[in-house]
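See the structures that follow.
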Structure 1
Amino acid sequence: MLTLFTNRFPDFQTAQGVPVRITRGHPRYKLTYTLQHQVPALAPAAAYFKEPEPAFTAAYRADLDKLGAPRIAELLNAVATATGDHRLVLLCFEDLSKPGLWCHRRVFADWWQERTGDAVRELGPRPTHEQIPLM
């Protein structure tokens, strides 16, 4: 059985599970861990990045639907089998602690939960709300 999480590259910690790249490109900065696994099928098409969030999300979800949850599970299970760890952390670049930011890893997480019933928890920092000064 798979246990999926999401995070961003610099916030991943090895105790969280197996890091899995789901981006088109590699991080261009030094990581504190070895990144050996990737699932290119979960990376959005380059053209989608020029689209506003609703169009991006619709196109990416359509791609996921074409691939299907059973095939995606096969790809992810191959990583889990190769590593001997069912905890996979799907990684991309976006810092979701910044208000208003979104990314494909959370679009995938929502899609996966809808299709399989399995929640995919974000392990990285969440947005912080602005502090209201006390008078």
Structure 2
Amino acid sequence: MTDVLNRFGIDDGYHAKFGQLIKDWARGIKQPPADLKAFKQQLEDEGIKANYPTGANELKTLNVFRADSSRLDIRLPPTDFLDDSESFIVKHGYVIPKFYHDAFDSEPNIDDVMVFHAARIGDYTLANCT
């Protein structure tokens, strides 16, 4: 989905490695990158393949912040990304990373893709990366 929508994304097969890198940053095992160039370098050093958007969606800066268990962070998606995602879902269905298929050894059964999309956005917003 990230290639079609021209957004940043981790390539299938590299989500676990990326997640472990995030855990290492959170635990202080590795230093989080200070800027986008350092982020790209860390991913390359870890052997993590990613898609970087071009054109109007090209990434220019990086914002790494530490969540606080006493603060509720609500991260709102950019409106244009939300609209593009919904248009894509209507045309192509809901595409999820391969690791979901691998974990459940089956194709997902999604009755209503827009309800599922809303649920995933809500879950992501409240999960606080855990």
Structure 3
Amino acid sequence: MKGDLFGFLIDDNIQIDINSNRIVKISVDNANKSCVLGAVTLTDIMMNLLIYLLENSKGRVISKEELLEKVWDERELRSSTQRLWQIIKGLKSKLAIVGVPDDFISSCRGQGYIVQCSSIKTLYSVAND
């Protein structure tokens, strides 16, 4: 049985924690017995966009219109393609800080955006009943 959506795991070392709007990367080098930790915090709109992309891309291009409607309009926020572009650019910059490749979120000219990663796991919190 699944609990509430907690976040996502990308490539087994990058965790997206929805409740804290944080992305954390933990890299362990067993040979050198070292650990590297990196973290970034996202704005609410960046996190909402990332969640929508991760839940709905799965190998398909998500149109700009769909993103504007689902991430902005349904939350009664002002949407525009310029705003979408700015948030995507900022999100990609934040993802790069923790080592996510630039092409993780790719633009399909004139169509929309797609997530380019085969190793994304959805994480759920366990209900305490």
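Quick check: 28 is what I get for relative contact order in percent (Cα under 8 Å, 6 or more apart), calculated from one of 1, 2, 3. Which structure matches?
2
As an exercise: helix-only ellipticity at 222 nm (-39500 (n - 2.57) for each DSSP H run of 4 or more, over all residues; to 500), calculated from one structure in 1, 2, 3, equals -10500. Which structure is it?
1
Which of 1, 2, 3 yields 3.3 for distance in nm of label points 7 Å out along Cα→Cβ at positions 36 and 52, as computed?
3
For which of 1, 2, 3 does distance in nm of label points 7 Å out along Cα→Cβ at positions 100 and 116, calculated from the coordinates, equal 3.4?
Numbers: 1: 3.4; 2: 0.6; 3: 1.4.
It must be structure 1, since only it matches.
FYI, it's all coordinate maths here, none of it is from the lab. Not measured: the values here are computed from a predicted model. Cβ atoms are built from the backbone, for glycine too; each structure is taken alone.
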